[in-house]
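S.K.: Some structures to go through are shown next.
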Structure I
């Protein structure tokens, strides 16, 4: 087995194989030392060398039958020691071989079955998100996607990391491979995906993912992490929305110090499952009865908790924050709402 994270083996199997190897090493070392000491105290003119003693131990434990390379009959207790070593070592050697075989075979089988299961799940997906990289940044993205119930495929070179995350956060489709390669993205269902998030550790790798995704599916929405601000422009040129985690982290730290209540309020809204309201965005289609009408047509009194925070209009660089109720809604507008689940459901039913 090769490649990082090729297989995730059961801890008991891994430990059993390691223990068997340690026992075999102890028996081999004990046999070599025993022969060496017998040769020293046996009154031989030329004591046995460690190399000969090790060789004698090896052919004894493996029962290959090459004959005695050292004449144990000339030393008192030599043959008795060989018999003891043979009976003690046979069990240890057999245990080691069986454990090693199980380690290799079971690990490989688990790897094959896991890959087939994941491939079957991925083939059944459409309009999903492809998450490239589940490292320091990607793991938090994965957690949020799981919490919000989004359908996604996680792609990473480290299979062990993917399987560990599946155990920690619940099942999700995953693919082992280098996301900068087109065939890996194709296996992740890029042709029928709705979006890609590239969260690899290297900006050049993220750029490669963005370019490849744009070639494979021009309709994709692509979001890329970026470490260096000067590299962000290159990613934007090829059609990616860029997020700089370091910058966002710095702003968050400052905001927590300067306006802790606001940050705490937003955290509660976004993270607490018991919080009744969420920040949501809805895009108004052409057939919506709200098109061409003012926001006042929403009839806010019908909704328990509904607040229009902003309108993001295509072609405009800045959102229209806190728009007046006289603002006319256009097809393609994205309305940012603070809303409870029941009001959001009724909003979808009435206007989308």
Structure II
């Protein structure tokens, strides 16, 4: 393979191909439920077929499935003890690390599906719906960056000393917990459009002993922001993390202005977002957003700073908060 043509290019293509096969291989094992079915037992091929059929994965081609198990074994994800299949340490580590699991599910699924379906979409096919249909996987995958967001938010809460905090698009409530812990006397409000996420946020607050210091509101943030009584009065620090890119560009100033209206004089709006840049994943993520229904796209750092200023806030210089990642924090103050 390396004796003619462009040997380094061929080697890179071969390695990329192997990585793509491995990603798809694990993604299929998770989607089919093979790894989960072996998480607490060993099983023969026939027993695995019956177990998966009981979970609505019927199989008629047992020989093909057995060949797939052999591929999993070659990848070091399962091994055969006599006639019984069992998980290896490698596959158990995937099941035990939900961010790793979500990565395999996402990148073998809609991230690759974007390019597989791109031709049809460019020819006038329907927009993608990954954000609405795969929201649970997206939320799980985003946990990888949460420690960086939490560290930034905790520092800003310590600087601001807020009496009341607001988390717009609070998800499972982990950043709301971060804020309340960093400001022990503060109260808080979380907003999310997804009732399931709101229920998780309620549970997160209760498990951390913070249920009496915060409220979770379910609904469209733009409708809720206009009701100061529901929010709980003026806000000293509002967080908008990994959500601004879901708002169409032409609506962002109005949205930011509505958030600014909830702030007390001197209050902070902290917007955390991946931004558009030359890096591969940044460009890929922007394309994925643009392919969705709803006019989504990543912000340009300078443009978002200008939008915060147009919303009546005084923005600081944006800060990169995750090494090697285009994740930035935009801090803006409401004038006194």
Structure III
């Protein structure tokens, strides 16, 4: 059977990236699959793909299962950014420019070149109300800390980058980034909410307009029906029925307004679409923070992609901040953002 080389490469990359062993031969791809992958693909652990039993053809069940498994999670690319020059001096100026420590002093200790990782997360959001609005939002965060790195996703395109296969990743790409990822996702949600503010304000204005019109309509209707009660040709039964309708108008108006509020209620759905993880050579600085008679050491990074010191994360709310307030904690002084210092 003639093999489509593009499909063969796709199947080989997917199986190897998910723990399979693949050997190409004239009959197709001879693969040894780990048990979990075998179950997910509904294939034997020892299988030959591309033959009559499991053809690799467009529309074949085998290829459909491979495609479904490959697209079940978000795609992740891994790369190392080529940095032609690492800053070796002038960190005093950079720290004083990019970070501010309220109530304390900072001293710069040792610095050395090191490597750290950043993730560029692309997410799609959909806002549903009386209208629909959707868009993409990109956000970069420092994987070890969760600090949001503004501008990284735009500046990194100015540098050369070497990409890795998922089965041959450098050890610096940690699998334990759940806490940092949650911190970054909260920042992403805040950014999307901020981006959606004009849309939400528009829906609020329309809701206020329609509620006002509805109240005026039912008020006018009640006055008109009340005036009609004086008509001499109405029987007592008709007057009673009309009065009952008048008495029921406020409840009917409330139901209409409740329907309008549901109509203009804005519901936002957010879904991650793709992630890019970058390994970057940085200048690793150790700062000594002095607050009253206490001291703490703090690692920070000079990022050559953004050409600035990476921001920090508030030790209370976990939000990214460049202005750090030092205040007494239970066992040692803490570093928080201005909002938390006022709490």
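S.K.: Comparing distance in nm of label points 7 Å out along Cα→Cβ at positions 55 and 127 across I, II, III, which structure shows the greatest value? Mind showing how you got there, number by number?
M.R.: Working: I: 7.4; II: 3.4; III: 4.9.
Top value of distance in nm of label points 7 Å out along Cα→Cβ at positions 55 and 127 goes to structure I.
S.K.: Hey, another quick one. Given 26, 49, 23, 2 as the derived value for P(r) over Cα pairs in 20 Å bins from 0, in percent, which of the supplied structures I, II, III does it correspond to?
M.R.: This value belongs to structure II.
Read-outs: derived from the displayed coordinates by stated rules, not from any lab. Owing to the predicted nature of the structure, the values given are computational and were not obtained by experimental measurement. Cβ atoms are built from the backbone, for glycine too; each structure is taken alone.
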